[in-house]
Structure 1
Amino acid sequence: MPLRLQIQKIVSDPLVGLINISEFLPMIDVSEFQSLTFKYQLGLAFLLYPSATHTRKQHCLGAYQRTKDLMRYWSRNGIVTKDQARTVRAYALYHDIGHGPFSHTVEPLFDLLPKSKRTELRADDAMALEIVRNLRKKIESVGADFKLFYDLCQHKNPLYLAVHDKNLGMEKFDYLTRDAFYTVNEVPGVDYLSRYIYFVNNQIVVDEKAMDQARSIQAFYIKMSKHVYLRKKSAIIQRLIQKMAFELVKDGISVNDIWKLTDFGLLGRFELSKNPLIKHYYSRLCSGQFPKTAMDFKYKQFLQVDRYREDKTMHVFGFEEEILNKMLSHPAITNLQSLADVEKKIARMAKIPTEAVIVVPPMSHHRFVPEDINVYGRDGKIVKLSDFYPDHFAAMAEYGRSHHLLRVCAFSEYRDQLSKASEKIKDYLLSFVA
């Protein structure tokens, strides 16, 4: 009888090497996972960094491989069972499966839904649960425990932290490495650090031998925030996408239908739209004509963080923390319909076309609030990284606060005129906290 070999399915990745996906093909060969091929990990960051076209599918495969390596180590040391390890690997593969087009950029659209149709979960988490319920047979076919898998997706079982811990999760290690590789052309030292991560008392801990590396990874994340994640131009582009998606909803496309599109699908809707505002913004986007900042509203202690050239028409206003927090949390700023009305009002004040004004709220603040790291000592005790480096955490918190601001922008030809109305606009925005 001739020898029958099982053909392996191998994919090559520039960061983690060869990935054997043979065991998990039933989960991979479904449209829900394959659609991640058409969703960029960094959205429209390729407009700033031409190489940043890596996808959520690449990231999920990378997170899977990193989790596979971690589970192999944990299994050998009795931290998890083989069955648990297999299910956690499956979870890593699907951890981003619920993401919509440009993900967090269009997520505020769900606030437009009636309260009865909203969920307490984030949009991507809610969609992920719906998808995995429909794919239960595929998930079970690879030997994963579906109950455990579903609990991991809901973050009910603390083992989910192996993938999703804010500091030391394998998906964090992968996206941070991948994003840096394709943007600033650097690679943080996550491979060494991952050898010293354990699961003790239902929490992720790092061996005290590697706590300096853990601190370095957090510092690297701040660097990526400065140059990529919180970059001003990136925030403005995201707001343009959000405004166009909002117009699609006004034209009758449901929020759920938009969320089910890929990045390419949403851009295609923009390109084919007859809506004059979408056509205007999309034309500007394709020609690289982006709005410029005319006004910043930030905490007053950060007024000197940015230096502006004398030839820039730029006004920076600083406020006490209580005042700015009230302004940024006011429904007029947080609700897309109300924010569109605010833009109209500002345009009238400056006597420029409504479509020329873009108000850019701060990005989701919780994503940039630092979380402490558990350190596992030689005596078996668990302490906090902040016990060793309190100034490190204070500096990270300050950095996040320095980027918690509101921007008022306009296309280049209207920027000077908008800037001249800055005092009126400041008084108008302050009326939200009166």
Structure 2
Amino acid sequence: MRGWTEAHLAEAAGARVLRAPAAERGPSGVSIDTRTLAPGELFVALAGARTDGGRHAGAALAAGAWGVLVGPEHAESALGAEGAGAVLVAERPLEALGLLARAWRRELGARVVAVTGSTGKTTTKEILAALLAPSLRTVASERNRNTEIGLPLSILGAPAGTQALVLELAMRGAGQIAELTGICEPDVGVIVNVGPAHLELLGSLEAIAAAKAELLQGLAAGAAAVVPAGEPLLDPFLRADLRILRFGPGGDVELVEEGKSGVVVAVCGRRVALEPGFRAPHLLIDLCAALAGAHALGVGAPQQLEVAFAELRGERVALPGGVIVINDCYNANPMSMRAALDDLAATAPGRRVAVLGDMLELGAADEERYHRELGRRAASAGVELLVTVGPRAAWTGASFSGEHVHASDASAAAALLRARLRPGDTVLLKGSRGVGLERVASALAER
């Protein structure tokens, strides 16, 4: 946005200029946090649960911000603060942030792929970014920047010259995916799957599918929709004016061969050989989704594919004594739990140990059933020692037929596990983020 004047920026954001900036050039970037604000950036003051960013507008100007964008209630104090930066005012700064991001996305002219799903959207995003990077200057949303705040910041952080944006869209309720789709205006929409995540909030799988399908409804005519093959819940939302690509068994993109040196994937009738740095079954499904997204942009696959996955998502850590810890505790729902257990069963050379925490947001009507099903799944996956963590996970332990111990929290689980570990064990850590199973990983590393 270096070339933008304050008038251009204000028009893009639906804001008014109360004071022009001292700088002749536009802002170097956008920040919502004065603690990380760099001189020359625009500070957008958002109201949060703990603090109102408008109260920090003066500090942003004093720190050398190009300018601040505040709500009307903070305009006067911003004008009276030290510093020579611009002061812009908008009725709803959060909405202004989204409008600003959409304007920057349009100016970039980059091809945009939006990825959502009940599970696996982050890994699919990262695989897709790795597929596109050799051919296009690619920017992917960082970490969990996938909300009405994080998504605009991801777009606004893309430098001029970006050719592809790979963006993750989070969903906490009906209407959110539609809002995010309106901001990023995707050329390709990818729905990785539909499962019982956020069931407590939405009430049914049909409602979850409808919320995910807001991405499809927001695509322009002629855009590409990438959806899992054999998912009837999405069929009502597949429009005739979209290019539909299905992935998975029986789809346009599917895994057809898996060998020691790599995999072969059929991509719309063409066999593609790859050597990915991962072999877990659920990641290979994500690979097919990502290949479909890349194909929709006209980008082929490199023979070798290296992907740096985000932390706490299937990280494998080797400990003394040949113990392997699979740290997959970023979050959990029934689909991702099953996938993690299948991966443990397929890859563990020795005893299989699982530390499974509560799965949250499943709703009172369904959470006991899903947790009990998980215990039976752990037994069928060959888990020999199960450590459950949290009140809901106690149901998982009750339905498990092998050796089982229960812990009230992650610290207690770490102590129980340390006393029971054997050389050569493979330990899976998996639970909802609120359980904090990363503390178990830290305790095992210290051991």
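What follows draws every value from the coordinates through simple rules; no lab data is involved. For clarity, every value in this text was computed on a predicted model and none was experimentally measured. Cβ atoms are built from the backbone, for glycine too; each structure is taken alone.
Computing percent of Cα pairs over 39 Å apart for each of 1, 2, which one ends up highest?
Values: 1: 25; 2: 29.
Largest calculated value belongs to 2.
1, 2: which one has helix-only ellipticity at 222 nm (-39500 (n - 2.57) for each DSSP H run of 4 or more, over all residues; to 500), as calculated, at -9500? Going through each structure in turn, the value belongs to 2. With mean count of other Cβ atoms within 10 Å over residues 9-16 computed over the structures 1, 2, the top value is the one for 2, the highest of the group.
Out of 1, 2, which has the highest value for relative contact order in percent (Cα under 8 Å, 6 or more apart)?
Working: 1: 15; 2: 11.
Ranking 1, 2 on relative contact order in percent (Cα under 8 Å, 6 or more apart), first place is 1.
Here distance in nm of label points 7 Å out along Cα→Cβ at positions 153 and 409 has been calculated and equals 2.8, so which of 1, 2 was it run on? Don't jump to the answer; show the numbers that get you there.
Values: 1: 3.5; 2: 2.8.
This value belongs to structure 2.
Quick one: mean count of other Cβ atoms within 10 Å over residues 337-344 came out at 16.2 when computed from one of 1, 2, so which one is it?
Details: 1: 16.2; 2: 21.9.
Going through each structure in turn, the value belongs to 1.
A value of 26, 20, 12 for semi-axes √(5λ) of the Cα gyration tensor in Å, for residues 73-184 alone, calculated from one of 1, 2, originates in structure 1. Looking across 1, 2, the calculation of distance in nm of label points 7 Å out along Cα→Cβ at positions 89 and 417 that yields 6.2 traces back to 1. For which of 1, 2 does mean count of other Cβ atoms within 10 Å over residues 241-248, calculated from the coordinates, equal 21.9? Answer for the origin of the read-out: 1.
With respect to FRET efficiency 1/(1 + (r/R0)^6) of positions 257 and 361 (r between Cβ atoms, R0 = 41 Å, to 0.05), the largest value across structures 1, 2 is given by 1.
Out of 1, 2, which one gives 0.99 for Cα Rg over 2.2 N^0.38 Å, for residues 33-104 alone as computed from the coordinates?
Details: 1: 1.33; 2: 0.99.
For Cα Rg over 2.2 N^0.38 Å, for residues 33-104 alone, the value 0.99 is produced by structure 2.
Could you figure out which one of 1, 2 the value 0.99 for Rg/Rh (Cα atoms, Kirkwood Rh), for residues 145-224 alone was computed from?
Numbers: 1: 1.02; 2: 0.99.
Matching structure: 2.
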